[in-house]
Each structure stands twice: as structure tokens, then as C-alpha cells.
Structure 1
């Protein structure tokens with residue numbers, strides 16, 4: 001049996017246990033994460049939380065619609081067992097009809113066919129090797145960029161998120177991200193810090209920040225959540241230095257570095273240059289009108 005459970009009726013312990021023990025586990029699906037990034041959300045629950053499907057939603061002009069929150073790449077169905085296409089379709093069938101529009105991104109282990117889906121690309125790098133081995137898989141150009149950056153002997157250190165936000169305000173417009181979503185990002189980082197699930201590192205030149213990144217440190221993944229680099233930082237290969245630092249620091253672990261995208265060819269090429277592999281996932285869209 002699959003039923004829809006409102007947020008205030010969720011058994012959080014059972015729900016979060018399902019997410020953490022699932023084969024498809026993603027940090028985005030935890031209740032505390034969705035509480036920050038989603039305006040509203042509920043969950044489809046199979047039996048006694050054997051499998052779950054979080055449904056973040058918004059309301060506009062009296063219409064309820066399911067939509068992917070910012071800073072949340074992959075959701076979908078989560079279970080301790082492999083999920084069949086039949087079960088995925090059953091979950092989709094049980095989405096309450098009060099949601100007249102659906103635009104939801106499933107995790108990469110949720111596979112099904114439909115004319116309503118679009119493939120999206122993510123890139124991941126397994127860190128289950130020594131750094132020297134991982135470095136060998138970098139492209140020739142990426143190795144050169146890192147070596148050029150290291151010649152400058154910049155300070156790579158942990159920084160405050162407020163420093164990175166200030167840098168981003170100076171060098172980016174972020175027109176595609178509303179101000180209220182940036183407020184959520186600030187809150188999200190605070191929550192991640194309280195749980196010791198985040199690492200914020202920056203590159204400084206003469207004590208001046210020229211680039212930095214936010215990485216979520218989850219059980220299975222290190223997620224490249226947010227980054228900002230100044231014009232000087234771009235010229236000095238700061239993005240390469242930041243990612244190389246994370247790879248070197250977390251080499252020989254059972255984690256994957258999750259680059260979070262992208263469909264933009266130049267960005268995808270940058271991620272692939274670290275030896276990252278394609279991880280395809282699905283965007284499902286449907287109008288119920």
C-alpha cells in the first residue's frame with residue numbers, strides 16, 4: 001500500500017532511516033534538508049516506510065504543483081531494495097490528483113521510460129583510490145591548470161560562508177536564483193554546519209579571498225553545492241585548485257565526489273577533465289489538466 005503523508009504526520013525517525021539506509025540515498029531527501037529548501041512537502045510512503053518518495057510542492061493562483069527546490073538535484077523513490085520500473089510507476093500513479101502539475105527530478109538509480117521524461121547529466125568521481133591514481137586520470141589540460149595554480153603558493157583554507165557570499169555578490173548576478181532562495185541557502189549552510197556535514201574552503205591571495213566553494217559531506221557523497229570565484233581567481237585556476245584540494249583530502253575513501261551537473265557543455269567538459277563519469281538522471285514533467 002502506498003499512501004500520501006502530510007509533513008506534520010511523517011514519522012521522521014522511520015522516514016530518515018529509510019533515506020539513510022536506501023540504495024539510492026541522497027542528502028537532499030532528509031527531512032531536515034527539505035524543511036529548509038522546500039516551501040512545502042509531503043511524502044508517498046509504501047507500507048511501514050519500506051520505500052518513500054518525497055514530494056516538494058508550491059501553491060500559485062490556487063494551483064498546487066510539485067517542483068524541484070533549488071539546491072536539490074535528485075529526489076525520487078528511495079528504498080533499501082532495488083526499485084523496479086513497475087514500483088516507480090506505482091508511486092507516480094499514487095501522486096494525489098490535487099497536484100495539477102509535476103516537475104520532479106529522480107535520482108540516478110530510478111530508471112523508467114516515458115515520453116514525459118528528459119535525461120539530465122550529472123558527473124561523479126569515485127574517490128576510492130589513492131590521490132596519485134586519481135590524479136593520473138585528470139586530463140592533460142587540467143593537470144597543467146593545477147600546476148600553474150599551485151606555483152602561486154596561495155593559501156587554501158577553510159573560510160566563513162559570509163566571506164564567500166560577499167565575494168559572490170561582488171562578481172555574480174545569479175539572476176536565475178531569487179533572493180528568497182539565497183536566504184534558504186544561508187539557512188541550509190547553517191543547518192549543515194550544525195550537523196558537521198559541510199566544508200567551506202577558499203583560496204586567498206595576500207589574505208584576500210579570490211574564490212571558494214561549499215561542499216556537502218554526506219555518508220556516500222561529497223557534493224559540490226556552491227562556488228564563487230573572482231575575475232582574478234578565474235585567471236589563476238582557482239576552481240581547479242579547490243576541486244583538486246577536495247579530491248586530495250578525501251582520496252582513499254568510499255565516497256563519490258558529486259559535481260552536480262551540468263547540461264552546459266563547457267561546464268560538463270570541466271568536470272569530465274577530473275576523470276569524472278557521467279551519471280544520468282531523469283526529469284519527469286506532467287500536467288494533470
Structure 2
């Protein structure tokens with residue numbers, strides 16, 4: 001594993017070229033350019049905000065700002081979806097020359113990470129325009145860095161697994177796409193985490209054992225304080241701060257999944273080449 005990482009480091013110029021190529025191809029003949037990477041999450045935020053304000057009995061005040069966590073979720077979702085088909089898409093290149101095959105799913109994640117950074121910059125700028133910053137800008141903001149890092153590690157580990165599995169079973173991309181669509185409702189984006197806690201401690205514990213739930217809540221609390229949420233009787237629900245314990249478990253889980261994905265990818269990469 002260490003030798004594979006050393007080899008990967010030697011091929012870092014190639015990683016950059018893959019990322020540059022993907023970005024260039026994505027916006028070829030596009031008028032909107034990079035702005036298109038902002039449109040899907042912004043449309044989702046607008047729709048969810050309208051739903052919360054005009055459909056729910058007790059809308060969360062200024063919850064549109066909390067919904068900007070969608071940029072991180074969209075990064076995770078689109079990266080994993082594209083990683084499924086990354087090896088098949090680059091099959092002609094894989095058959096011609098040798099390079100560490102891990103570069104392909106890694107460059108897919110880095111390509112989408114470039115767009116996520118644009119979304120993150122837009123988020124911060126929006127908070128200043130909204131007036132949430134600099135008033136709510138705290139030292140806790142730095143927690144954004146490890147949250148993004150371990151989300152990337154988790155996504156990379158899963159990407160390594162699904163990319164090689166999809167070479168043998170192309171049903172994987174359909175399964176992954178369907179599960180990611182469902183997972184949007186299993187993480188605290190559309191609804192606040194306070195409503196999950198109100199259902200009971202055990203429900204909250206099981207819910208937060210999902211690494212992405214822990215990362216989403218931590219990311220929200222690093223950016224902004226917990227919102228004020230009311231129940232159906234107009235009584236305030238208990239606020240949820242940074243879930244330090246669940247965040248630690250999520251980080252360890254992410255590293256474990258990455259190591260497993262790295263091991264399996266290296267073990268079967270030559271079988272993948274033969275299959276391609």
C-alpha cells in the first residue's frame with residue numbers, strides 16, 4: 001500500500017492533467033461555464049426553502065442559510081456517481097499505457113472538488129450579503145476543514161470500491177444512483193437535526209451513526225449556530241450543537257472505508273485491466 005502511494009505521488013502531474021482535461025471537457029461549447037456548477041444546488045435550496053416556509057406548520061427561521069450544506073452533499077453525490085463509470089469511460093487509455101489506475105477515480109473526485117470550492121466561496125459570500133457574517137463567524141468555522149477532508153476520504157474509499165465493481169457488474173451504477181437519491185432524505189438537509197432528536201435518543205443515535213449525517217451536522221454548525229426549531233405546539237426543540245462524538249466516529253469510519261477501498265482496488269486492478 002505504501003509503495004502504491006509513493007508511485008501515485010510520482011504520477012501527480014498526470015493527475016493534474018486528468019483534472020484539467022475533465023474540467024475543460026465539461027465546459028466545452030458551454031455558454032454558462034462554471035456558473036452551471038452553482039445552479040443545481042441553488043435551485044434545490046430555493047425549492048426546499050419555499051416548501052419550509054409555505055407548507056410546514058412551523059418554518060425554521062432563516063433556514064435557507066443552513067441549506068447551503070447541499071454544496072457538500074452534491075459534491076459527495078456527483079463524485080460517487082461519476083466514479084462508478086470512470087474506469088469504463090477511460091478504458092481505451094487504460095488498455096494502451098501503464099499508469100496507476102487509482103489516478104482515474106481520484107481525478108474524478110478532484111475534478112468535482114474544484115466545483116465544490118467554487119460553491120463554498122459562493123456560500124461564504126452569500127452569508128456576508130445575508131448579514132449572517134461576520135456576526136456568526138466564529139473560531140468553530142475552522143472545523144469546516146477536517147469535515148471536508150474526511151468527507152473526501154470517505155468518498156474516495158467508496159469510489160475505489162464502486163469503480164472496480166462496476167467494471168464487472170454494471171448494475172452497480174444504477175444501485176449507487178438510486179441509493180444516493182434516497183440518502184438525501186436520510187441526512188439532515190431537508191429537515192433540521194433537532195426534529196430527529198425529538199423522536200428519541202435511540203433514533204438520533206442510530207441516525208447519526210451514518211457518517212454523512214455526522215458530517216452534514218458538523219458542517220452546518222461550523223458555518224452557523226444551531227437554528228431555533230419549534231414543534232407542532234410552538235414549543236422550542238432542544239438545539240443540537242457540534243456532535244463531537246459522532247463526528248469522531250465518522251472520521252474513523254471514513255479512514256477504515258478508505259483503507260478497505262484502497263486495498264481492494266490494488267488487489268483487483270489487474271483483473272479490471274483484463275476485463276476492460
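What follows is calculated from the coordinates using simple rules that are stated; it is not laboratory data. Keep in mind the model is a prediction, meaning the values are calculated, not measured. Cβ atoms are built from the backbone, for glycine too; each structure is taken alone.
Assign the value 2.7, calculated as distance in nm of label points 7 Å out along Cα→Cβ at positions 17 and 217, to the correct structure from 1, 2.
1
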**OP:** Could you tell me which structure in 1, 2 was used to calculate P(r) over Cα pairs in 5 Å bins from 0, in percent, for residues 25-96 alone as 3, 13, 15, 16, 16, 13, 9, 6, 4, 2, 2, 1, 0?
**Re:** 2
Subject >> Origin of the value 4.7, where distance in nm of label points 7 Å out along Cα→Cβ at positions 49 and 265 was derived from one of 1, 2 >> reply: 1
Original post:
Which structure, out of 1, 2, was mean count of other Cβ atoms within 10 Å over residues 105-112 calculated from, if the result is 20.1?
Top reply: 1
Subject >> Of the structures 1, 2, the one that -9500 was derived from, the read-out being helix-only ellipticity at 222 nm (-39500 (n - 2.57) for each DSSP H run of 4 or more, over all residues; to 500) >> reply: 1
